[in-house]
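Quick heads-up: structures coming right below.
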Structure 1
Amino acid sequence: MEELPRINVIYEDNHLLVVEKIVNVPVQKDESNDKDMISILKEYRRIHENKTGDAYIGLVHRLDRPVGGIMVFAKTSKAASRLSEQVRNKDFNKVYYAVVEGNISDNGHFEDYMVKDNKVNRSYITTKDKGKIAILDYKVIKNKDNLSLVEINLVTGRSHQIRVQFSSRGYPLIGDIKYNKNAKVGTNIALFAKSISFKHPVTKEVMTFELDLPNRYPFNLF
């Protein structure tokens, strides 16, 4: 039996699982056929709950494969439906931290229209008639060595949104092979899902979970 990767489980009850997504592990199965988070968490449930059949894991939101950080998964279809509704209604708050090239001096707001080319798995900024609205707010935490550590409040969740919006303004993310021409192959992208906040799908209690930034370059510069 293939060894199960060690999962950092931050919170768990009968309805949901809050975990730290592993860097470079896809959220769900893709063409690489590499081990994915949903498969890993199904196996986790089978082991820890002594389940013999298939264990349910519902996908509520996504993170790009190279990105690590906090995610919530549903353990029942009802929880999945209710959490997904919060995402659609923008009642689901996600905060990211990124390290970008350049000194950003002021806090800001990005608003664009984006489209994705699935053939090459790249997203682009386009015109209103061709794309979907993409909105984020950010604040600058610190500048150092022509780099900026920024906190990002993602209002919409378009594919590669943070990466494209910062890159299009001349502030590409460190280690982003796809959108940063200076990035070196083999480096990790400097984007991390630091916290999430949502209402519990059953109790309606507002729940907030947060992780420390990774102790690795370039986050450890700050």
Structure 2
Amino acid sequence: MKIIDVLTHEKAVAVVRASGYKEERAEAAAAERARACIEGGINLIEITFSFEGAKKVIKSLSGRTGVYVGAGTVLTITQAGEALDAGAEFLVCPHTDPEIIGFAKKNGLAIASGALTSNEIVNAWNAGADLVKIFPARELGGPRYIRAMKEPLPFIKVMATGGVNLDNLHEYLESGAAVVGLSSCLFGPAGDAAPEEITRRAKSLKEALISIS
């Protein structure tokens, strides 16, 4: 199965950040959070390039049976190369960069490119993005914004990130989001939820996804 098919089948990506820590602690914190999500049944893990050591965490997770790890906050072609070297299977960018999209396509990676307006969304899709990431979804109007964008653009696969949680998960998917990114609902607003709590939340979200499908 192609990685884009896995993304749209599983529908939920855990977005793991660890900013604010020194490098060694950031690596450990990110890896711990990722493992807690996997234990709870969420097997699509996005490790963001927003902290030192992200590449090492991606490498530590890649190759695990049934786990699909990607790199987030990919801003440059250099970071895209580092992600590939570490074993990432998909890239998530906050912007649209045709060079990064071309790199992903050449190397068999799925890619979600960031966009907001209808013009940006169409440009990202036409450039070859597998998913168009809309972030921060909540601040833009949440599911209502996704629905408004999907109405004239039903063929574009959208990834909604920012403010998605257990209470509104169904609404985001009903509005037309093909994939959602989950962060604070798993790790807490301050990113300080304990591993066992992250696993509990992941299980609840996974159960909700199963019931929706």
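Any read-out appearing in this document is the output of simple, stated calculations on the displayed coordinates, not a laboratory observation. Fair warning: this is a prediction, and the values are worked out from it, not measured in the lab. Cβ atoms are built from the backbone, for glycine too; each structure is taken alone.
Among candidates 1, 2, the computation of Rg/Rh (Cα atoms, Kirkwood Rh), for residues 54-109 alone that gave 0.95 used structure 2. Could you tell me which structure in 1, 2 was used to calculate helix-only ellipticity at 222 nm (-39500 (n - 2.57) for each DSSP H run of 4 or more, over all residues; to 500) as -13500? It must be structure 2, since only it matches. One of 1, 2 was used to compute Rg/Rh (Cα atoms, Kirkwood Rh), and the answer was 0.94. Which one was it? For Rg/Rh (Cα atoms, Kirkwood Rh), the value 0.94 is produced by structure 2.
The maximum of distance in nm of label points 7 Å out along Cα→Cβ at positions 78 and 182 over structures 1, 2, that is, the highest value, falls on 1. In this comparison of 1, 2, the computed figure 18.0 for mean count of other Cβ atoms within 10 Å over residues 94-101 is attributed to 2. Looking at FRET efficiency 1/(1 + (r/R0)^6) of positions 14 and 134 (r between Cβ atoms, R0 = 41 Å, to 0.05) over structures 1, 2, structure 2 comes out largest. With Kirkwood radius over Cα pairs in Å, for residues 126-165 alone computed over the structures 1, 2, the top value is the one for 1, the highest of the group.
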